[in-house]
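Each structure below appears as C-alpha cells.
Coordinate-derived values only; no laboratory data. Quick caveat, the model's predicted, so the values are computed rather than measured. Cβ atoms are built from the backbone, for glycine too; each structure is taken alone.
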Structure P
Amino acid sequence: MKLKILYTTLLLVFGILSLFSQHGSGKIIMLYDNYQFSENTISDWGFSCLIISGKDTVLFDTGARKDILFHNLESLGIGLSSVQTLVISHHHGDHTGNIFPVIEYNPDLLVFLPSTLNGKFIRMVENYGPRAIVEQDNRQIAHNIFLSGEMGFQIREQGIVIITQKGLILISGCGHPGIDRMVRKVSKKFKKPVYMVVGGFHLEEHSDDEIDEIIEVFKEFGVEKTAPAHCTGHIAMNKLRKAYQHNFIRSGTGKVIEF
C-alpha cells in the first residue's frame, strides 16, 4: 500500500514538472534604451532587447552606437554567442546601428529583416555569414516567439509576439504604425488578448486626448501590464504610469522583465 502511494506521488510530481517544462518561463532584457535602469549600464536614444524563451535566444533590434551596446552587454554578463536569431523592427538607424558588429561577432545568426531593408542590404548581411530573410507575415521564429507581421504604411514595422499562459506579449521597436493599431491587429491575428506591451510606443507628438484613447484601446484588448520605453515620451509615460499603477513596469537599460 505504501509503495502504491509513493508511486502515485512520484507520478504526480513528475507530471507537474513535465507541465512546467512544457510551458517554461522566459525573460526580456533591455539592452539599449533612452532610459537607464541599472547603474552599470549606459542609456542612449535607440532600442534593443534580448528575449530568452526556453532554449531560444532572440535579439530584437541593435540600438545605435556600438560602444554603448557592447558596454551594456558586458556589464550585464551577456554574450552574443548564445543568440540564435536577430530581428530588426524597421530601417531607422537607432534600431539598425549595430547589425554589422553583431553579425560579425556571431556569423551563425538567422536574421529577419523588414521589407525596407531588402535587396542590397540582404547581400551585405549575408557577406558576413548569416542567412537573411525578409518576412512580411507573422511566423514562428523560436519557442513561443513569433514575428507580428509588418504593419503600417509610411514606415513599415514588425514587432515580436510572445505567447504566454496569461496572454500575448507584444514588443514594439518604435510603434510607428500606431501602438494601439499594433495591439488591435496582433490580438485579432493571434485570437488572444494582449497581456503586456513592451518597447517604444512613439507617442511624443500625441495630444493628451489621443494618449487617453490609446490607453482605452489597450484596456479593450486586455492589456494588463505596460513597460514603455524609447520613443514613448514623458507625457505618455506619466499617463501610462497613472493608468496602470502597480502594473506599470519601469523600463530602461538593464531591466529584466520575466514572463
Structure Q
Amino acid sequence: MTSYYRELLAAEAIARRAGKHILRERDLQVRVSLKGPRDLVTNVDRSTEVLIKELLSDAFPDDGILGEEYGNEDGHGQRRWLIDPIDGTQNFAHDVPLFCVSIALQVQGTSVVGVIYDPCRDELFSAATGIGARQDGKPLSTSSCADLSESLLVTGFPTRQDQAFEITLRQFDRLTRRGRGIRRLGSAALDLAYVAAGRLDAFWEYGLNPWDTGAGYLIVTEAGGVVTDVTGSPFSVDSPSILASNGLLHSDLLDLLRSSH
C-alpha cells in the first residue's frame, strides 16, 4: 500500500464534496468576471477554492497549498497541494457540462497523488504513486492505438494569442490531416483524465499552469502512459508545454509537433 493512501482518500473525498458545492452554487447564481481578455473567473471558482483549502488545511495543516484563484500558501515542509477548483471555467460559465475539480499533492516538486472529479458525470479519476490509476475504483489503462491514422487526439489553445497560439494552429492543421480526429474539450485536466482512461489517445498543449496538470499527468503515468513536454524533455508542472499519450504514439507525435515549430 502506498505511503500516500491517506492523502489519496482525503483528496478524493474533498474533490467529491467540492463537486457537490459547484453544482449547488451553479443552481443558485453564477457571476462571471474577467481576469484577462479570454480568461474568465466566477464566484463559484472562488468559493470552491476556499472550501478545498479549508478542508486540506484541516487535514494536513503543515502542507503548502497553491490554488488558481488565491495563489500560494507556504507550508513548513516539502509538500504542496495544487488546486484547480473548476478546470474548464469557460465551459462552466456557459453551462457546458465539461469541467472538473483537480487536486494534486506534490512532494519535492513531483506529484504523488492526483484526483480529478467531474461532477456532471459523477466520475472520479485518481492515482497515487506506485498503485496505478483508477476511475471510481476500477483500474485505468491508456489505449492500445499504435497507428496515428487511427488516433483520436485532444488539444487546447493558449489564452494569449502569441507565438505558442500560432504554433498550436499549425500543429492542429497538420495533425488533423494525419489522425482520425482532434477534440477541443476546454479542460486540460479532463483531457488528461480521458487519455488515462483510453478514451483519447494523446493530448498536447502550451502555456498551462501547475494546477492544470498536477493531477492529470500523474494519472496518465500511473495508467501506463507517457508524459513529456512537446520537445521530448522530461515534464514538470512548470514546463511550458505538455504531451501526454498512450506511449505507443509518443515518438510519432513528437516528430510532428517539433516539425511544426
Task: Comparison of P, Q by Rg/Rh (Cα atoms, Kirkwood Rh) - largest value held by - done: P
Open item on the list: I have 1.4 for distance in nm of label points 7 Å out along Cα→Cβ at positions 73 and 145, calculated from one of the structures P, Q. Which structure is it?
Closed with: P
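Suppose you compute Cα extents along the principal axes in Å, for residues 129-240 alone for every structure in P, Q: which one lands on 44, 31, 21? If you can, show how the numbers build up before the last one.
Details: P: 44, 31, 21; Q: 40, 31, 24.
That value comes from structure P.
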